[in-house]
Structure I
Amino acid sequence: MIYIENNLTNPYYNLALEEYFLDSSISEDILLLWQNENTVVVGRYQNTAQEVNEQFCRVNNVRIVRRNTGGGAVYHDSGNLNFSIITDYQQGDDISFGRFSGVILETLRNLGVDARLKGRNDLVVENLKISGSAQTIRKGRILHHGTLLCCSDLDMISGALQKDHSQKDHGQYDHKDTDQPQSHLVRDVPGQHDSGMFDSKAVISIRSKVANIQDFNNEVSVGLLKSSLLSGFAGSLPLKRHELTAADISGIHLLQNSKYDTWQWNYGESPAFNFSKKTRFPQGTVVVSLIVEEGTISQCAINGDFLGCMDISDIERALIGSKMLFADVAACIARFDAGLYFGGISADDIANCFFD
């Protein structure tokens, strides 16, 4: 097995590196262990706006990127270690998640963490999720990758990901330790917001109760976890190391810039969806209803009992074609005197009404 060292934490670069080696001419098994800075990674077939708390991510400097594999949205930070395994695939091969989890489970148990495979693709300890994984097959190679929550900021997980409206309590990610300081999180926005309603064919994440590996053995650091996994995958033979060549780096950056670091991939690839949301302000209620296609607003209706003096259809028409990003929506509304149109409600407050 070849091990490719990667100490960069840029999520766009890291996913590009992963895809680059999935498509490379290397025929041997490949192992990657890597980390991202604060990032939400959405699944290949998900609606980004439906999965991500866009305002929270914007205020708290959380990046957003789409991956090549299916499954649900996940949060990465420096307390999370990602693993990627690339190997040959032929029709009829075993592609069960259990095939790839053996070394990881053994490593965790050697560290005193009694992890087990649950369901399709989760590793759990005491029925709390510490790892999720996904995979894709392309050109005779299979990529299997996943997360390992070692000491992640679980409050950031619950803030960055949207609530799971399929659950009765509408709860976000739950976890064992709720005493972590939250002073660095910016959560409050003006107005009383009802949860936005989505109608979409996208795959929706189901939030699981999660925990950190350190909850079960506080001596396990990310560094220890990484070195233990390297030893586990090496077995009785040393891993062969591949140093990135100039051609590798150029190819990775090309893929990063043309795909992973683009609005089109991260938002424009989302399935079409309808969205509606009601927000109550002291000056009145604002109801936003949208149809969004390929990440841009194709239809827009703004209603409510706010005391505007101007025809709101001016703004509705102007928003057609805007990308479903806060900066774009806010910039469009800022072209108008929002106070006159919305009876004293500010442009930024109105822009927040467009996001769940």
Structure II
Amino acid sequence: MKKEMKVAIMTGLREVQLITREVPQPKDDEVLVKLEYIGICGSDLHYYETGAIGPFVVEPPFVLGHECAGVVAELGKNVSHLSVGDRVALEPGTTCNVCQFCRDGKYNLCPDVIFFATPPVDGVFQEYVAHKADYCFKLPDSLTTMEGALIEPLAVGFHGAFEGGARIGQSVVVFGAGCIGLSSMLACRAMGLSNIIVVDIMDNRLNKAKEMGATHIINGKDIDVVAKIKELTGGKGADLIFETAGLELTANQAIHASYKGATIVLVGYSASGKMNLDISLSLDKEITFKTIFRYRHIYPVAIEAASSGMNLKGMVTNVFTLDEIATAMEQCVENKADIVKAVVKVG
């Protein structure tokens, strides 16, 4: 077993460098995981560019990254359901298990959650991580560890679909064809929904959505989005809408493009944290707004769905090594039109 590992630390805004640290030792209820793939999330890029998301402020040195999978390298003495050599996807948050939210089963709302790469908790852009075994989920042989790292955003997609009441027969619109938008689309398809419209302004992302199963794609720069959605839904509007872009414009387009009694799931965070929405029309249509925060009890579902023929890794457009992390972060910031989803291959 190695005693030291490579770690990518954020030293300042748009500054990342590799250092070495000691390989962590797992506690009695933890496992040590040798990471193989780590996704680069939009939140990682936001911290990298601005140093903060709402009240969470990066104080360098800080380690980014929370979407990950790898191989169990060592077991804590109380761990019996995993074995050395198991390939696992890591749910990045651990909770207190005693607060009212945890006891009600809504552990994603736990105020004392410890979540990778949410300041002040370091993330996982590194070679090894020690993590609670109960939050490490064994991958079936049909899934690679690259797909395992994508279970985290897929879990967000499923949580939104569940909270939105997705069901067969509904017409669905997804605003935003980034990783979370594509994950929302995949979750709906896995649940049997077949009429899914994806809206974005970047052709590369829209083409990826079409490749991965969108029924229709709309480039919002070129045509009237609301009119086109009405046309594609026989004039009535969409039954279920996911707003993953975090934009006031698209949130209001969602309201105008919805059918009466529709549900709009707000997934994306706006840059300012505030939006002015057409509430009068929302009242007239009796729209239900749902908001989601991460996910709960979803990893087993997402792993099962991903192993059943889902083209999860189809969203990956770029693969970097850990040694290339500085380049990877800069390219993800500067080339958002072409990079749909980037992952880091460790080792």
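Across the set I, II, mean count of other Cβ atoms within 10 Å over residues 113-120 reaches its highest value in structure II. Quick check on the output: 28, 52, 18, 1 is P(r) over Cα pairs in 20 Å bins from 0, in percent, derived from one of I, II. Which one produced it? Among I, II, the structure yielding 28, 52, 18, 1 for P(r) over Cα pairs in 20 Å bins from 0, in percent is I.
Distance in nm of label points 7 Å out along Cα→Cβ at positions 209 and 281 was computed and gave 4.1; which structure, I, II, did it come from?
Details: I: 4.1; II: 1.8.
Here the read-out was taken from I.
Taken together, the values in this text are just the output of simple stated rules run on the coordinates, not laboratory data. None of the values given here were measured: they were computed from a predicted structure. Cβ atoms are built from the backbone, for glycine too; each structure is taken alone.
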